[in-house]
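The following blocks contain the structures, represented as structure tokens.
Computed from the coordinates by the stated procedures, all read-outs in this text should not be read as laboratory data. Here the structure is a predicted model, which means the values were calculated and not measured. Cβ atoms are built from the backbone, for glycine too; each structure is taken alone.
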Structure 1
């Protein structure tokens with residue numbers, strides 16, 4: 001099974017289960033690593049997720065995955081927090097983290113730039129508004145290759 005197909009199927013299977021528990025499925029990765037295939041779920045909830053939460057979710061999701069049994073390769077299931085520099089992928093993510101420091105890389109230039117580190121000011125008309133050094137750039141969501149929260153030191 002193609003890794004992207006696995007990711008989509010895991011989203012459909014796991015998303016509603018987590019939502020019913022008050023949790024959010026932030027991201028799913030399924031890829032081959034040095035130790036074999038890894039299915040990694042990034043999960044969050046209001047106020048943050050704990051190690052105990054991850055353990056409990058891992059057991060529950062593991063049982064569901066065993067019942068569905070659609071992944072043909074042996075794999076390791078990992079459940080973790082998205083971390084302080086979590087990915088931003090959806091319009092909802094960008095709205096939730098408005099006024100936060102973000103790093104954005106685009107696949108097409110916006111005003112001759114592809115890298116932006118600044119304050120996320122909002123989302124409107126399929127574009128994010130990111131303030132960099134006092135100037136606001138409008139970046140189409142479709143241009144975003146990668147976006148993450150950033151932390152100041």
Structure 2
């Protein structure tokens with residue numbers, strides 16, 4: 001079965017931000033795109049080093065929508081973690097810029113390399129720096145609206 005909706009836009013300007021030590025990764029990206037008045041975009045790249053991280057994953061699928069915190073796992077780390085990848089998008093939710101991003105991180109635990117990833121949430125604190133590259137999308141509406149089926153805010157409702 002194939003079920004989807006789609007829209008078309010075009011590439012716009014590319015913006016680069018260097019986040020300074022102590023910055024919250026998600027809040028800084030959200031602030032950056034808000035100040036740039038970006039309402040539609042895609043995160044092209046993210047690299048850097050974190051001293052703390054918080055991520056979220058779905059641990060069990062619910063019998064019915066919506067997915068709630070009881071279906072999720074929250075993980076926190078206080079250790080050096082390299083940002084291996086950061087991907088996501090910028091859209092509007094209720095008229096305000098919204099960043100939906102996932103992150104892949106690596107670190108060393110008990111002399112072994114570990115890799116973790118998940119949904120980016122507040123609490124990822126930059127150590128030295130983080131470099132974020134975001135491309136604005138033009139001629140496309142990326143407003144999330146409440147979806148009747150999933151009971152969550154989704155693109156192209």
**Item:** Structure with the greatest value (metric mean count of other Cβ atoms within 10 Å over residues 27-34, set 1, 2)
**Value:** 2
**Prompt:** semi-axes √(5λ) of the Cα gyration tensor in Å was computed and gave 32, 17, 13; which structure, 1, 2, did it come from?
**Reply:** 1
**Request:** Given a value of 7.9 for mean count of other Cβ atoms within 10 Å over residues 3-10, point me to the structure among 1, 2 it was derived from.
**Result:** 2
**Prompt:** Which structure, out of 1, 2, was relative contact order in percent (Cα under 8 Å, 6 or more apart) calculated from, if the result is 37?
**Reply:** 2
**Structure responsible for -9000, with helix-only ellipticity at 222 nm (-39500 (n - 2.57) for each DSSP H run of 4 or more, over all residues; to 500) calculated and labels 1, 2 on offer** = 1
